[in-house]
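**Student:** Several structures are given next for inspection.
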Structure P
Amino acid sequence: MARRVLWADDEIDLLRPHVLILEKQGYEVVGVTNGMDALERVRAESWDLVLLDEMMPGMTGLDTLREIKKVDPALPCVMVTKSESESLMDQAIGRQIDDYLTKPVNPSQIIAVCKRIIERQRLTGRNLSESYMQGLAQMGRTLAMGATWQDFLAMHQQLCAWELELDERPELGFGQTLADQRRECNHEFARLVDRHYLDWINGKDGPVLSPGVVRQVVVPLLREKRPVLFCVIDCMRMDHWMVLEKTLREKFRVRREVQVSILPSATPYSRNAIFAGMHPADIARAHPEMWERNMDDEGNTNRHERQFLDHQLRLNGIEFKPAHKYIKVIDLAEANDTLRKVDNLFNHQFVSMVWNFVDILAHSRNQNDIVREMVPDEAAYRSVVSAWFRHSALNQILEAFREKGYTIVITSDHGSVRVQRGARIYSDRDATRGLRWKLGRNLRLEDDRSGIFVDKPETWRLPHGKGSETMAFATEDQMFLYGNNYNHYLTQFKDSFQHGGVSMEEMILPVAVLEPR
């Protein structure tokens, strides 16, 4: 089907040679001599592009542009003008012009602008499809040869980038292909974690883990005497960050690094590890009075983050006067209160914050059918997180810190994965309730392939509690369920976002350093 171009110019008859050349290129071109006729044709018919002469009698090109955008805001429009006035171009661009040409125009210019605007989506889609196929083939070869942890960090970010592109271009039809590739990567990632996690936590070659984030990223900035804001967004996945990064790059220079959450990839363990700079077993020994036993109550187990962080900074030879400021934001009232008082924070060289919105959204979706309908999948999850951030107090607070010259470090304590399959597990009644990880006595997996079993948690630098306790971590998109009412709970929790286990979505996380532009 020919692409349709509407060309409005009071000298359209003189442009007949240009029209003929466009028609030979496969475009259907309709000419009109004034803005009113152009507007009527836009109201009555469907067009792929409008070419507008700026100097037409009666309704000018700018006036016509304004009225066309009222009828069809998405219709591409190109201004053709004799004037190179900067103010005229500013007006045109401000009114959503897609491009402009300066008279006299030659046929090659017209063809180029038509291809750039009309064919852009088709050509971009074809290039993306080719890029996906080549990239997926390379991932397959990397997995077959035995992917390293560095490979998985790169592959996860590449998959996230492709998923964000497909959010904008679902018609390309690669959604299921990417989902299949992610599933294969997660299967191999779980095998890698099973083989090498002990090496990582014991200081052998491995990625930056939760306990190393502050020491390796924040402390060097503080030693340079920079003012720093350290922000942990609870449950923020890599793809969530990449959505936010698009907004922030307009005003910040962004350097994205990567950390890997410790296990369990759950707030009581991973976030305490970030703030304390220690693995959980070491925290329990160093701060027995602050390490709570009830691991199912996240609010109860993260009450001492400020104290943990102060202690970690002192161990690294850093102390502040006035003391560093710590803020935890768990609801809208606290967010707005923090924004109102933001000027008071600039008295401190170092400010740390925890924001809970993304985690609250995940829990709300799991418990509320209306929220689940609003957030049916990962693409919708990204969209909601993006909309929240653009209008959030956090976005305004980051802008305020930017204006004061702060370096900002943003990270997450863990991500989440959308669970699809059930895995039967058996334990005593006092085991923890999480679907992606369990701590308790007499744990047993019905199928060893459904998770990673740890018979001695202390070897994984986790507090062992009672001597007979063991741990298990679900892998890929599985969730642990007991045999009693198995099908009922499978139906209830299938398709929910959970955390605590072993997947790229839960464990491979951003550490972004933002410098003011």
Structure Q
Amino acid sequence: MKSAVFAAAIALCAWVSPALADTWIDNVEGISIDRSGSVDRFTGMVIDEDGRISELLDFGDRPTREIEYRVDGEGRVVVPGFIDAHAHLMGLGLGTLVLDLSGTQSLDEALSRIAAYAAAYPDRPWIIGRGWNQEVWGLGRFPTAADLDAIVSDRPVWLERVDGHAGWANTMALEAGGVTARTADPAGGRIERLSGGAPSGVLVDGAMPLIGAQIPPPLPEDRELALYNAQNLLLQHGITAMADMGTTVEDWMTIRRAGDAGWLQMRVMAYADSVDTMLLIGGPRPTDWLYEDRLRLNGVKLYLDGALGSRGALLKNDYEDDHGNRGLPLLSGTQLRNLMSRAALDNFQIAVHAIGDAANAEALYAIEELSADYTGDRRWRIEHAQIVDPADIARFGEHGIIASMQPVHQTSDMFMAESRLGEDRLGGAYAWRTILGNGGTLAFGTDAPVEPVDPLAGLAAAISRTNAAGEPFGGWRAQEAITREQALAAYTAGAAYAGFAEGRFGRLAPGERADFVFLSADPLLASPEQIRDIQVLATWIAGQRVYDVETHNPLVDLPNRASEGG
């Protein structure tokens, strides 16, 4: 039954657009914005049969040629399609097929949800899920295997933390991975332990594969369901392109199958999960753009440290709330430079995950050193750049470094960051304005599924430094807030530039792909509270409507197959 639903949904990927033809989008409040945040307003645009913009029209203007098809925009706001500069495409999709613990407010609520899921899927050999956050729960500790055993003891349970940098296992899962009191912490990983040395049930970063490797992998058809769901979620939120951080070979082939079959709508700028994957997919160079600018392998993502929530972010000094711990280095400085050199040698773009101030310093110094040998337009990327020593921030303005950041991380993590670091070490925390002021380039994303797929929430956070409840009053370290124009640029033209896509998409300008979104209000004229309430009414890619709020396709669930892993 589910396969039939999926096949029908895929058939709808012809969607409700007209056949390719010259199209005049008329009677709109259009906003075009460039990478610097300069805004050009227009009332109409002409799209050619290849899905590119050929003209922007001001009030009273008419197209310079006869147009076959006219769309009345009914005075609605049009902005460029949002570009998510850092997300996880298949992680987002696969997350729709497993247990979702995001949004749970307590351990008891999470356990109740786990118990209900286990009862609903009695034939699944593993219970797999994601999204828990002990900080939101106010637990004061990590959850334990004993917590899970009280709910599910007849099969293994493995649940990834919201940031993907820790996993929570029950006793059967620990046994499946051979994790005991005698198991040593692997390089770049940590096994949380009870007072006697036995594993508590939480594994951090490099320790996670001890259990993760035992889980039956998704089947190809499961991956296609996941990709379909992820694409639907992104389009519903006005995201027309994204940088996929950590693309595996299986991910790449799933996206290729969608492109070959004609149902890939999204534009995906892929960054391989390793140098080996990068070389296997790209060979001697980044791939060409495929499927009319819908897919390209740009380069590789390298992990330098973990996350603040699991105390894996690499710090220059001890964690304020865990003395003796400075985080987990996932690569040494030498390893980082060797991997960066191998990628740069063949002109692959490099994106380095760095969250703590020590990790960011290491990445910045490595870029500085390698820039002497690898010249030209490299667009070195640092992903997250959450906690930076103020003394190091000026380096973002050198060598064309891009700070690929996620505004909602600031509002999600601000109080935790205070406890992890203390007030005196927050001078370079989520420092958007200072990075811009020092000549750095901002590219904004959501980090979905770590955070919700909602660029408008990110826009609101970027200009206010407050969460959805308006807290804290006046904004958290409000001096780092940026303008509406700068934030919108970082989610559009800036994110395109960060992925070597400028001139193809990211702006509403002649010659670029007609990727745009109809909104219920103007985000450049709205308060943060109003921005969060703006609705995406329709999403267009290459001049074709791929989402409409009144006719959008539902997500597809995973069939209950005993042979798959979650």
Structure R
Amino acid sequence: MSKTDTAARKAYPKILSSKWYLYMTEFFSGVSVMAVELGASRLLAPYFSSSQIVWTIIIGTIMIAMALGNIYGGKSADKNPDPDKLYGRILIAAVWIAAIPFAGKFAVLGISALLVVTVSTNFLIWAAFITCMVVFVFPLFLLGTVTPSLVKYTVDSLDDSGRTVGTLGAFNTVGSIIGTFVPTFITIPAVGTSVTFLIFSGILLVIGVVYFISSGRGKVKTIAASALFLICCFISPSLSFAFWEKDLAYEGESVYNYLQVKDTDSRTTLSTNVLFGIQSVYMKSGELTGMYYDYAMAAPLMADTDDSVDILILGMGTGTYAKQCIEYFDGVNVEGVEIDEKIIDLSHKYFGLPENVTVTAYDGRAFLNVCSKKYDVIMVDAYQDITIPFQMSSREFFSQVREHLNEGGVMVCNMNMRSKENDGINAYLADTISTEFSEVYTVDVSGSTNRELFASNDGKIITRFREKAAKPENERLYSIMSLVSDGIMKYEPGDRILTDDKAPVELLGMRVIDDLIKDELKYYRQIFEEEGIKGLLE
């Protein structure tokens, strides 16, 4: 260590004479970085989905921020090894992170609103990337300066440099491990994403405040940072993900989803995101929903059964399809699989799912791995906007579905991203299903982007469907079944096969989203091209 460094170290506050405070700074920095990364995924998921694409962008931008922070922190520590600067940066990072739950939601919507009228392709990538750069890069850049700065303050000589740097790295790694598990399994399910950001920003604030109080300087910094943090504590939790929505019956988060329940005089709906629509519907009058669930009710009429129909629903949601089948068919036995336990709770509290309907909290494919029962109808309803579980889109998965069908059984699959120009993801799914089923039929759901696919190895399913649909006991279903009968077409398979090894479902879905945005926003794009931002605001 040089004489200059030795003299500078003597001037450090007394709290830094113990390496343990430096190690704890490194530890909680690691905790906070991972907590922010996981919080970022939950902040973005209701708007952009939780697909692998979004996760890749989050991880990539955070690594960029950390790398730049490492470089800057190292140069800054060499040029001016003043710990006040490091702990000042930690205070700034703490306040910024505390503000994310509030300001970040406005940033998401503002960036999205601008991009939908200016970007023609890869909307999801651009929106998520720019949002991450604007919202998350700066505070993580500041936290990236922590490690190289601490090395400057902890290394006494070359003789112990390896041990000291290794200890710092260990504290950072252990902190990162804890910062990975605690948000996912404790804070986010218990208190939500906003409070999770506040908890970990509060930890950073305490680290900085303790340093400045012990050093007897930086009073203005600590008071300002503490005041701003307290303001964020009041305003951040008050702003919901869909802050423009009023009178929600329920809004919350689970391990898997953001959840929103709307209740009106005629119906109750569940959304698991903000921008991509409704996942479940409860019609209080008992009538049909007018959505894809109605079309899917053709499946029990296709199955080769006489007295009773055993139905399994993979992706139960709150039980819309189950309740409709029970209401409109006699002798129906329905059970479901839903990965999100909180959705199961909501299904009984808000959506009137009968207690005698068995719902297993499990992954759909994992359920098939351990289930020995066979069914007459299996409904696959696990595809939510761009978030398509690749393990439930592969040939291997559909082989398992086929094995769990009785002879003459039918699989019905809801495919929810259909556009006029790009049908890639649905074509891949249909081609893949056709490798396991000889009879594959599709019908487009009127007034939506959904398409229902029916598959079986029984060549009589369409004949049987039309015979049963015309019987007097199915009078209430006649109009909707007529739409299915008129629109259903036999699918001619291609060779686009998804497998467990190769299933790029997110990229395929993203291309369809681009086309859907083009169709929906042609009017606004024209205004923007002719009049710019001013035209949109007016």
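**Student:** semi-axes √(5λ) of the Cα gyration tensor in Å, for residues 150-197 alone computed as 18, 15, 10: which structure among P, Q, R?
**Tutor:** Q
**Student:** Computing helix-only ellipticity at 222 nm (-39500 (n - 2.57) for each DSSP H run of 4 or more, over all residues; to 500) gives -18000 for which of P, Q, R?
**Tutor:** The value was obtained from structure R.
**Student:** Let me ask something else. Given a value of 4.1 for distance in nm of label points 7 Å out along Cα→Cβ at positions 206 and 382, point me to the structure among P, Q, R it was derived from.
**Tutor:** R
**Student:** Using distance in nm of label points 7 Å out along Cα→Cβ at positions 246 and 430 for the comparison, can you identify which of P, Q, R gives the largest number?
**Tutor:** P
Quick note: the coordinates plus some simple rules give every number you see, no bench work behind them. The shown structure was predicted, so the numbers you read here are calculated from the model rather than taken from an experiment. Cβ atoms are built from the backbone, for glycine too; each structure is taken alone.
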